[in-house]
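Given below, in the form of structure tokens, are the structures.
The numbers here are math on the coordinates, done by the rules we state, and not lab data. Source: prediction; values computed, not measured. Cβ atoms are built from the backbone, for glycine too; each structure is taken alone.
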Structure I
Amino acid sequence: MIIVTGGTGFIGSYLTPLLKKRYKNEEIFFVYKSKYDLVTGKNLGRLPDSPRLIIHMAAATDTAKSDQRCNDTGTTNLIKNLKNIGPKTHFVFTSSQAVFSGRRDTVKPIDGKTKPATNNRYGKTKLEAEKILLEAAKKQKFRLTIIRLPTVWGENPRKNSFLNFLRNLVDKNSPFSRLNWPGKVALINVEDAAKFILKSSLAAPEKPRIVSIAAQKLTLSEIFKEIATGKGKMYSQIKTPDFVWNLAKILRPCMKYFEPILPAYIYNFFWRASIVVDNPLWCKVNVKGRTFTS
């Protein structure tokens with residue numbers, strides 16, 4: 001028995017057919033949002049017993065919203081309602097590199113030794129979900145793989161995704177889309193992300209495995225240039241004085257103090273800007289995949 005949450009989401013819609021093909025001789029139980037509510041626990045008591053594989057992708061992914069409970073509360077409720085899981089069970093969880101958005105030592109890329117440091121609610125709830133799973137795995141002895149995903153791009157993302165936000169800025173000819181943003185971010189195509197999750201599901205680690213992945217790393221200005229070129233627009237970069245970026249880098253770790261006092265959608269705008277003035281979310285390229293296109 002295989003249990004999958006988030007199977008109809010952005011990555012899930014690409015992973016689901018891969019799972020059905022690879023595990024065609026096994027029963028796959030999809031936890032659909034229309035029938036099951038991770039936040040309230042509705043109907044979770046009806047989950048099948050003794051799953052040998054659980055792929056947990058369901059999440060609150062819109063960082064502009066204040067309610068991120070699906071990440072931590074949802075994970076808690078899922079664990080509470082999974083019956084008969086143990087050493088023969090492999091749990092795969094898709095986390096996020098947003099757990100590093102508050103880190104200070106950004107000269108080095110994210111790797112296996114990088115310690116999480118959050119500065120927004122989304123990153124905090126993702127990190128809390130990781131802790132919940134690590135503790136549960138220790139108590140119940142199940143195998144655990146945590147995949148910290150970078151920015152995922154591809155066709156049909158959610159409406160308010162980071163890259164759709166960037167595309168809208170290019171469409172509006174916003175001057176923000178032409179600044180020489182210096183911060184690098186890690187990226188992976190949605191199909192490559194789905195393939196990596198499938199591959200990870202095939203081998204259960206003896207000890208909990210936490211891995212950050214990236215197929216590419218680009219500065220925001222490079223991303224904007226690619227989007228503009230893909231839309232047939234001229235791209236003329238605006239050079240911003242170095243002292244502006246240096247000041248922004250100094251202030252970036254202080255972002256967390258403003259989240260409690262600003263509306264979520266306003267804070268999200270500044271948070272998104274803060275992660276691309278510096279390099280908190282760049283990762284070593286360690287996965288083969290296609291390069292970013294508009």
Structure II
Amino acid sequence: MHVEPLTCTIGAEISGVNLADAARNNALLAEIKALLLKHKVLFLRDQDISRADHVAFARRFGELEDHPVAGSDPDHPGLVQIYRSDKRENYENSYHTDGSWRETPPMGCVLRCIECPPVGGDTIWVNMAAAYENLPEEIKERIAGLRAKHGIEHSFGAAMSAENRAKLAAQYPMVEHPVVRTHPETGEKVLYVCGFSTHFANFHTPENVRYGQDKTPGASHLLNYLISQAAIPEYQVRFRWRPNSVAIWDNRCTQHYAVQDYWPAPRKMERAAIIGDKPF
């Protein structure tokens with residue numbers, strides 16, 4: 001196996017590996033897991049594997065989850081089909097952590113390209129541990145202990161009817177996570193707010209709010225500043241897709257952004273998301 005880091009901060013491309021074989025090889029799987037913790041997102045080319053192999057490899061990390069809006073392959077539960085061909089949908093072209101609207105967001109994902117445009121449709125990943133580490137110290141002190149609400153209603157639900165949006169919100173009510181989470185394996189501190197984050201849950205305290213005028217602008221400006229850290233290029237890696245390319249990422253410490261510059265060309269991806277733990 002050959003490993004080539006792609007930036008100084010995040011991402012590596014590995015070659016000489018077939019994921020169908022890795023699903024059945026404990027030593028190789030352990031090596032891939034170690035590389036994932038180090039680089040946070042791994043890329044592989046020429047993975048002409050079956051859907052069953054895709055699911056088998058992802059399941060070596062844990063059980064898979066379905067998605068309430070994106071459809072899954074009926075023969076392989078947990079293999080979500082992200083097919084963009086018949087209409088333009090702007091769900092993914094914002095910096096986000098998959099499933100932060102869940103009590104237990106995915107620990108990671110395995111995404112395989114089925115069909116992509118000849119140019120465009122790249123995906124960007126961001127190292128949110130680096131984003132936290134490089135925050136000014138006064139900001140770190142200010143956000144220590146802060147918690148934020150995350151929801152699906154205002155994102156995937158926005159284009160729905162009011163009735164269906166209410167059903168979605170009832171099925172997946174808002175959840176609360178720490179603004180700075182701790183990676184359960186590396187111990188890294190991670191900035192954990194994104195496009196699914198709506199507001200702070202515990203900002204309105206005597207330490208933060210002198211008058212009512214401080215409350216909404218103060219909290220909103222701080223949250224927007226924190227969310228904007230994902231757009232800093234020094235924390236990013238950008239990947240150009242080809243059919244049978246695969247990305248494996250640690251969802252606990254990264255965000256990603258699917259660049260929406262390819263319409264009306266089709267883009268078809270299949271993703272297995274691995275159930276994770278409650279952030280702390």
Structure III
Amino acid sequence: MKIKSPYLIKPGAHVKLAKKPTSDTGDYKSQEAAAAALVKHRTQLADLQDTFYASQSKSLLIVLQGMDTAGKDGTISHIFSGINPQGCDVAAFKVPTPIEARHDFLWRVHAQVPPRGMINIFNRSHYEDVLSPSVHKLISPEVMRRRLENINSFESMLVDNDVLILKFYLHISRKEQTSRLQSRIDDKQKHWKLSEADLHERKFWPQYIDAYDTILSKTSHKHAPWFVIPADHKWYRNIAISRILVDAMQSLKLKFPEPTLDASKIKL
């Protein structure tokens with residue numbers, strides 16, 4: 001799988017998010033100018049999914065990570081609005097339940113991996129079991145290193161079994177996060193989105209960025225690449241991600257399966 005994108009993290013690259021753009025808009029100057037492109041991408045994804053689902057030769061795992069308010073939910077709703085829901089699932093990984101905590105950290109994740117023909121979106125993912133524990137020093141640097149190695153092996157195994165993996169880090173600035181949190185505070189209809197946990201974790205912004213630098217540096221591979229998507233502008237975030245998804249699915253060159261019946265001989 002070859003995908004050309006300015007936001008691709010090449011294998012072995014040393015990532016510093018502080019040097020990555022958060023407000024880039026590519027060739028687009030405004031949301032209005034880009035609206036037609038997103039409509040086109042949605043249409044293409046819907047058509048590609050038809051073949052993808054019918055062929056049942058590959059599955060697609062989309063990983064979304066980012067700081068609070070980065071727009072994981074919005075990405076899903078805006079890009080996949082035209083997708084047939086029968087062929088797409090969303091899984092969210094939060095604090096492990098007591099039974100999940102008694103297993104290895106990838107146990108709960110493997111059950112959510114898409115079968116052939118399906119698209120699954122991880123709204124937060126197996127990387128959460130490295131990210132937060134390392135930030136809060138619940139695991140040592142050595143354990144973090146081992147878990148990242150486990151993830152690399154896990155993703156490699158999935159790819160060997162026909163899973164296409166695309167991972168997106170939604171990159172927002174702290175200034176933009178402040179603005180989005182303030183809008184939730186100011187709008188009573190958005191108060192349900194506020195949580196003490198999000199406000200508390202905001203204090204650890206530098207530690208999270210450091211942890212993400214390590215994660216992105218150690219786990220972006222040709223078979224399971226990371227893309228750091230500028231996400232200060234929601235509309236451009238959607239275009240950048242949908243463009244990559246279209247390119248990736250087109251590169252598979254999938255075809256509809258051979259029919260089992262000769263339709264020309266069917267009389268109703």
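The value -14000 for helix-only ellipticity at 222 nm (-39500 (n - 2.57) for each DSSP H run of 4 or more, over all residues; to 500) was derived from one model only; which of I, II, III is it?
Details: I: -10500; II: -7000; III: -14000.
Label of the source structure: III.
Can you spot which of I, II, III the value 24.0 was calculated from, given it is mean count of other Cβ atoms within 10 Å over residues 191-198?
Derived from II, not from the others.
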